[in-house]
Structure P
Amino acid sequence: MPTPAQQAQTRDQIAQRVPGEKSSLPAMVLVAGWLVPGAGHLILGKWVRGVLLFASIVTMYVLGLALAGKIYNPSTGDILDILGSIAQLGNGLAYLLARVMGWGTNPVLTTVADYGSKALLIAGLLNIIAAVDAHSLANGRKAS
């Protein structure tokens, strides 16, 4: 049976394994990474990774809109529209801007437009993965 001093030392060692757990940095990194692609990594000083994520996600999003991709609306009641809007919500500010500006509201009539819709979905999901990756780095759960 460990002594109280040994138990306290074990608790201190566990707390040291997750350095960002008690700060607000991981939450800030997660939200920033969701709102602006790559911003979470930039906050953590991962410049190359942040710039590459920003460039790839924004390029995929812009190409999706250029191909007349659909911005899904969650209020239609259709389960595929609801799931699509959740995936596209991963684009953060870009999704909100597209909804406000009315981009991507035309019906998908061609295969190219369907490819554009898929690019918008993939950009959102990739941004969610990137934001969670930045959060894991900030928490200390993942080594750089």
Structure Q
Amino acid sequence: MTEDNKPVLYRCELPVRYGDMDSNQHVNNTRYYQYLEEARILWLDGLGAQRREIGQGLVLLSCTHYFLRPVVHPSTVVVELIAGEVGRTSLTLEHRLYVKGQPELVGYGDVKMVWIDVATQRPIPVPDSVRVSMGKAPLAES
């Protein structure tokens, strides 16, 4: 579980759409992964990482999420991203999910990703803007 005392890198609010619900009348488990993806993309775009423009991006190595409480429509999901480990070509983001206005955690986990060159599909170094935002030194200074 993510530690509550770790600083939050990024926080966003995402509306739960009626279509996110499943036949059990709560958010379908696959939608949580989409909320996490959306939060990661918003975070990276806010850093000016310019992944698409320069032919770079992230691929998932692993994604773990623990479901603690159901989420229903209408509501707003709050996603918090927390810095995990940063390697030369990989990084881990921990996450916590809440429902806006409710203090109880609805889920948590982590995602490990590898930074790649899209054309070659090979790992390349994590950009310094991402490293610095996660509290790590740029590679040139490592």
Structure R
Amino acid sequence: MRTRFLSAMIAIASSSPAFAGDEGKALYLETCSGCHQASGQGQPGLAPPLSDRALWGGLGDAKARYIAAVMLSGLNGTIDAQGNRYEGLAMPPQSQLSDGQLASVATYVLDGLNGADAHVAADLLAALRRKPLSHSEIRAMRAAAVK
């Protein structure tokens, strides 16, 4: 009985935005910051910046779908970001994380790093896990956003 109560309390707490932000930040720092840096500034030649208000603003309502697709499928090829070209880009998929964990990271990137006031739902990740976007579709979304 006590175990069920504690599990229920953890589930309730983890669904709150503050907890999700803390979890998202911790997972981001653990999983993403090695390449994208703690501040999301990226590293020229290695990893594009995730602190990129122009990109997220240009994606509009598609920003959650874009970041979810990148995290699940990874991204390879060439992209331009904030005046830098990233050729031979090889971000690996982060499919080892659960849909909820990925949603927390995505929400942290959009809201915590970019002030986009966005929440990414785990069901979006589940849908994209079932039917992923191709790398060319992901790059096309990005290209349309930064024209």
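Quick note: the coordinates plus some simple rules give every number you see, no bench work behind them. For clarity, every value in this text was computed on a predicted model and none was experimentally measured. Cβ atoms are built from the backbone, for glycine too; each structure is taken alone.
Can you say which of P, Q, R returns 105 when volume of the Cα convex hull per residue in Å³ is computed?
Details: P: 144; Q: 117; R: 105.
For volume of the Cα convex hull per residue in Å³, the value 105 is produced by structure R.
Given that helix-only ellipticity at 222 nm (-39500 (n - 2.57) for each DSSP H run of 4 or more, over all residues; to 500), derived from a single structure, equals -5500, which label among P, Q, R identifies that structure?
Working through the options, I get structure Q.
Comparing distance in nm of label points 7 Å out along Cα→Cβ at positions 67 and 123 across P, Q, R, which is largest?
Q
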